[in-house]
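I've put the structures underneath this note.
What follows draws every value from the coordinates through simple rules; no lab data is involved. Model, not experiment: these values are computed from the prediction. Cβ atoms are built from the backbone, for glycine too; each structure is taken alone.
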Structure P
Amino acid sequence: MTAIAIPTRPQRKFLPESFTVTTWEQLKPYFDTLLNSDLSSLNDLKQWFRDRSELESVISEDLAWRYIRMTCYTENEDYNKAYQDFIQNIQPQVAPVADQLNKKAAASPHLDTLAKEEGYDIMIRSLKKEIEMS
């Protein structure tokens with residue numbers, strides 16, 4: 001019987017390995033870094049997308065785990081509070097900054113070049129649609 005390899009998370013490059021989501025105030029500096037990043041080259045834009053993806057993945061995973069714990073352990077008030085805290089205090093802060101990040105990326109003169117590279121076209125199309133809908 002062949003052993004199944006369990007995937008491991010890639011090493012973080014933008015966030016510290018020990019980083020965990022606790023408050024908006026703790027997340028905000030990373031969003032500020034992205035908002036203030038210089039996107040003067042195609043490589044800058046690629047790195048910016050990698051950094052943004054890492055940040056958003058960590059946030060998304062944290063929300064998912066909070067939801068799973070809350071729904072699996074309905075009697076645990078701490079899990080319910082942690083989920084509610086995310087929904088009430090973190091998510092409303094992330095949404096407008098995500099829109100600003102979309103607009104920053106869309107303003108890059110290198111976006112159309114990047115859209116022609118494999119693996120970026122769908123993400124960029126989605127980004128442009130999100131801007132249209134905001």
Structure Q
Amino acid sequence: MFAFYDFETTGTSPAFDQPLQFAAILTDDQFNEIERVNIRCRLSPHILPAPWAMVVTGVTPAELEDPRLPSWFDFSHQISALIKRWAPATWAGFNSVAFDEEFLRQSFYQNLHPNIYQTQFNHNDRLDLMKVIYAV
């Protein structure tokens with residue numbers, strides 16, 4: 001199975017920014033869609049989003065503080081549960097190893113997950129489509 005995923009974030013630094021949205025599609029080996037998710041969270045009080053990141057993502061200031069959205073803590077736990085439920089899968093994205101995986105690990109670390117390398121264990125593996133395109 002393949003899990004194609006992407007993050008939208010408040011900037012480019014995993015140490016100082018946070019994800020705001022996680023979207024993923026799980027497919028079988030013939031790329032038939034099995035399940036799709038789109039999870040958002042509200043901005044943590046200690047994060048200052050980069051204005052250009054908000055332009056790129058299209059997220060408005062009102063959406064950043066929507067009380068109906070889960071906290072970053074709850075958001076990270078939803079993603080963790082999803083990775084466990086979808087295992088084993090090949091987690092694929094564009095520039096995912098250098099960008100999305102860094103944000104995923106930092107999110108797990110800052111939100112007290114015991115395993116920050118979930119896309120690499122439980123028979124999961126990773127595929128960075130940017131590297132594949134460069135190789136072709």
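Structure above, values below:
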{"read-out": "Which of P, Q leads on distance in nm of label points 7 Å out along Cα→Cβ at positions 72 and 88, largest value", "value": "Q"}
{"read-out": "Of the structures P, Q, the one that 20.1 was derived from, the read-out being mean count of other Cβ atoms within 10 Å over residues 16-23", "value": "Q"}
{"read-out": "Value 13.7, 43, calculated as Rg and Dmax of the Cα atoms in Å, for residues 8-79 alone, assigned to which of P, Q", "value": "Q"}
{"read-out": "Which of P, Q leads on FRET efficiency 1/(1 + (r/R0)^6) of positions 32 and 56 (r between Cβ atoms, R0 = 25 Å, to 0.05), largest value", "value": "P"}
{"read-out": "Among P, Q, which structure scores highest (criterion: distance in nm of label points 7 Å out along Cα→Cβ at positions 104 and 120)", "value": "P"}
{"read-out": "Label whose coordinates, when distance in nm of label points 7 Å out along Cα→Cβ at positions 24 and 48 is calculated, return 3.2 (choices P, Q)", "value": "Q"}
{"read-out": "Entry that produces 52, 47, 28 once Cα extents along the principal axes in Å is calculated, selected from P, Q", "value": "P"}
{"read-out": "Value -9000, calculated as helix-only ellipticity at 222 nm (-39500 (n - 2.57) for each DSSP H run of 4 or more, over all residues; to 500), assigned to which of P, Q", "value": "Q"}
